[in-house]
Structure P
Amino acid sequence: MFRFLTAGESHGPCLTMIVEGIPAGMPFDADAVNEQLRRRQGGYGRGGRMKIERDQIETLSGVRHGHTLGAPITLRIENRDWVNWQERMSAAPVAAETEPVTRVRPGHADLTGALKYGHDDVREVIERASSRETAARVAVGGVCRQLLAQFGVAIHSHVLSVAEVGYAPNAAPDPGAADAAFWERVEASEMYCADEELTNAMIARILAGKRDGDTCGGVFEVVATGAPIGLGSYSQWDRRLSARIGQALMSIPSAKGVEIGGGFGLAALPGSQVHDVVRYDAAPEGRGWYHLTNHAGGIEGGVSNGEPIVARVALKPIPSLAHPLPAVDVRSGAQVDVTRYERSDVCVVPAAGVVGEAMLAIALADAWIEKFGGDSLDEMRRNVAGYLATLRREAPPQ
């Protein structure tokens, strides 16, 4: 059984994560997790907070001498900005109320959170609702990626569009067929986009938004290669891999839509042009079971089918605007001309793609542990090898 929790506020002392279910004996590389945190802080359009934080994990439990113990893994990320917020975010009572936040911003959790939890200082909502929490999920995803990598599963993302600037319809590259050079171009781009011309156009669009005091949304695509047939299940609604991935990706702040495979575009096509024809290659070094196309995005009937798992996420423009919209004061109910503004990003699409990778890794690790079990990595390896042998119609390894 896999599960994890995150805790911490945006301007509190730290973010804390507890990860349970990772088998014993897995090599653990803190630097690899830190690299994912670095990538999350990158991407053109980020705000001033990224100049303050230098996110790195501190490993507090569950790892010894570079390998996991099978016990809960506890990780910590320091918030460097905490030094400037110690009175406003003090856990202990303070002598006098610090300046409250009472004007609720459209598009944020301000109003809904304040009314739900009975707060009249919106600071008590926004500190946890902040996208800062996604750093914790990227760290958890970094652990999950290390487990999946032991079995040849790799996860990447790239940006398809920012606002109206992006690939022409049906012109986006096939991420399942992308090679190492493609992903190197993605990582070299400030927009995490392999197309240099599009990268420049996206940056120009973000700059235009910044000049207008506005923000930009967009779409990113995330792909996992190397996942075998059999993750997830059709037996219950909540065990379907597509549903689990959909929930994971929709949990990303600003996410407003998720497509798997051909997504909404498939609804306009006849079935004969949608469904992926199956083939079997019985040669000793052959492909085994495979499909001629991948409109399903690697999942059929709620179960992975061996093809690359591909999903797209649509992000709304973030709601913190340099030219704020009208608001309401949550204490008085008075309408006000503009709400408050704190430093913010202009565009988070590239960084959100890194969060999407983490969430896909989490969903797949959960399904992987459910499918293959094993208290140790060696035991899990034996389980995986036996299962893959049955898919190839071989005698299982002795």
Structure Q
Amino acid sequence: MQAAFHTFGCRLNQLETEALADAFRHARFTIVPLSGDALVYVINTCTVTSKSEQKARGVIRRLNREHPRAVVIVTGCYAQMEVDLINSLGHNVFAVPLKEKDLIQDFALYLMNRPDEEGEELLEDTRAWFRDNGRTNDEAEARFRFVPDDFTYHTRAYLKIQDGCDNSCAYCRVTLARGASVSLALDKVIERVKVLEEKGFAEVTLTGVNIDSYRSGETDLAGLLEVLLSNTSAIRFRLSSLDPDTFTPALAKVVAHERVCPYFHLSVQSGSDRILQEMNRGYAALEVERAVELLRETKDNPFISADIIVGFPGEREENFTETLELMEKARFARAHVFPYSPRPGTPAFGRKDAVQESIISERTGRLREMMTRCQNDYGLSWEGRELDVVWEKEEGDFLIGLSGNYLSCRKKAGKGAELGECERVTAVKYGIVPGMMECDTQ
């Protein structure tokens, strides 16, 4: 039996897909590419933008058309928000909402122990299984059942420590899909990180919808990191996205540790105080600048990236100019630039002061051009220096990996450390392959 998986969206979705794939592998399935011929296809969706939803619908329709006798399971935030629409995309399509997402792992075991069936008989059994095993409520513990023994699509480990969001940003649909913030208990986080270290993982990314809201009793994110560092010896830690106003001196003190990667992603969204206020972001541009300054004081030349939304309703040219100025002043190493996407059910949806698409496109191009220069400048600033790299894959004669400060690196295969290992190398030359650092072993 074969199963295939495809993920849209964030690192949290990527982790949850890893756990689902791991469950199917334990159920004696062979994991194949999405282009392969499988009995089950699992599509993990995102609802951040209308484009991600459109792409998901395209994949689902294609699988329904090309593999009408297979089971196509669709889960994730888009499936949570549009169950009926997704179910209408094909007779073999099954939308699984977030409160039942973890049950897909149990469905894999069910398939392992049932008679070999396919086609309409398999589809009927699938409908019956999800109907009989579905949940009527959202169980917080179920959100943290995504614990793969091994990772199919990543060399570095991921650990989900938090889910949901208590913010109410005017553009965001994720909080509607994921619900209120919940956190994995401190003792469970420690236990799971220790297991990852014992398995030999060199690095773990702590992920969630909004990890800066992590709380377990009196322990916040800074306290969690402090405990994890004291209970482990070698594994290094990478943080996923943070809000600028949550990077406090207390958190800075902990991330100064050498085993916390010098990589930080800030959910900035705009450099205009007026737009930030209308987005309901809860901070001003000055707090973004302060967070960046504190990060640079904490780490030596860290990789700092940002999310930016271009064309939020009411954004005038002077507001966009403020964003450009902030990005240039902060010298972000990279930015994920998103044209504003109206999301049904959000406060900003349907506003009458929408920015013209042609203006959004022009502004997006200008910002991306600036960020390309900033990315190149950051890569060049590391030439001749040492980097710690986890090697992730092999391409031809080279090993490809990611440094602690998020630089894509490559070295000649057969020299030094192997796949999955962390190695200190010398950064030789940036940009021979665009966006990549050529490295040499010590």
Structure R
Amino acid sequence: MKTLLAWLGILVLVASVGCGSVDDTGVIRVWSHQGQEAENIAMREIVAAFNEAHADEGIRVEINFFPDYQYTERVAIAAAARDLPDVFGLDGPTVAQFVAAGVLHPLTAYFSEDELDDFLDTIIQQGTVDGTVYALGAFDSAMVLYYNRDKLAAAGVETPVGFEGWTWEEFVAACKVLRDAGVDPVALHMDVTADEWYTYAFSPLIWSAGGALIDLDQNQVEGVLNSAINADVLGHWQQLFDIGLAARNPINPDPFGVGETAMDWNGHWMARSHIEAHGESLGAMPLPNWGDFPVAPSGSWCWAISALSNQPELAARWLRWVIDPSTGIKPIVSAGGAVPARRSAFEYFPEYQNLPFSLFRHLLETAGRSRPQTPHYPNLTQQFAAALRDIANGSDPQERLDEAAAAVQRMIDRSRR
């Protein structure tokens, strides 16, 4: 299967050969990745409702789902063949690649300023390139530090109140107390094979310390990804494994859920199962931070209109439907459990009055940050994730970041020629 870097080359070629055409017959072609089965069922119901509501106008959506592991390659092949659908889903960090390839249609003409203001800032951030909005989503993501109140209390660990979190030093101190009390402190899920977990989960440590993964203005990675700040942060992160506070090679994918650890560094997608497992003992706080305030990761799948479509206005009608609070966000969030993308949609989800859900919204509205919007993101996340795995297993942080930064910079420099 082609990598994201390979299909980027195909997409750039498309930009140089011009636009294709799509049937202008009232049929809106839509592609989506195949997520959870509950989400797929909800999406089919959203399509059916749209088609019923627009039957008198002769407008209907035809949707195709593709497995996640095939999805980006399918899009690349379709782009090369000038046969993209009218609307397609894409992961937030890949928006800049599609924009650079010239295959996304700007969305600002189809949404008023008030409507765009209704979206969480993180959604606008992930879908905007050079000041233009190209993608919008129905939901966002959030990450927190879950904990079992009873386990922490039994070990004598005090937890923050409200939406407050720990500093890095406070977090490590709590982990040491738990370890010394005979409790495995925290799950960091180093068994995950996907690169994106590592970038998504651990970049906030670097960001809160004032570091960065790339200088977007200068398109520069060397001296940024491998800065002294980043190396220092990851050196301290490495200590979690060195002194037995977190497992390098865990076997159980959900140790917190079965009570093996006292805390879990994890996302919104675990909230409902953790509530079921821990009940009123479940607590949640922001990820530990290095600065004066936390930085929260964000970003998820979103929707874009193809620049190859001959019917963007028609495509926009579907897009408006699938990200409308009532017709789109309510059913898909109810099915998948992600965070609603629009402020007006929270009224449909009363659980957001309580933890941990209220914390998800608070973090996205006050501390959310998208992964960097760059056409070189696939290589950046691949190299950064590989460096994190090696650092967790004992590699020197500065040397390993130097290698990663050099690898990404070489690709960026070659693309400039």
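Just so you know, all these numbers are worked out from the coordinates, no wet-lab data involved. Note that the structure is predicted; figures quoted are calculated from it, not measured. Cβ atoms are built from the backbone, for glycine too; each structure is taken alone.
The maximum of distance in nm of label points 7 Å out along Cα→Cβ at positions 57 and 137 over structures P, Q, R, that is, the highest value, falls on Q.
Could you tell me which structure in P, Q, R was used to calculate helix-only ellipticity at 222 nm (-39500 (n - 2.57) for each DSSP H run of 4 or more, over all residues; to 500) as -9500?
Details: P: -9500; Q: -11500; R: -13500.
It must be structure P, since only it matches.
Check the numbers for relative contact order in percent (Cα under 8 Å, 6 or more apart) across P, Q, R and tell me which is largest. Please list the in-between numbers first.
Working: P: 23; Q: 11; R: 28.
Of structures P, Q, R, the maximum of relative contact order in percent (Cα under 8 Å, 6 or more apart) occurs in R.
A value of 13.5 was computed for Kirkwood radius over Cα pairs in Å, for residues 33-128 alone; which of P, Q, R is the source structure? Corresponding structure: Q.
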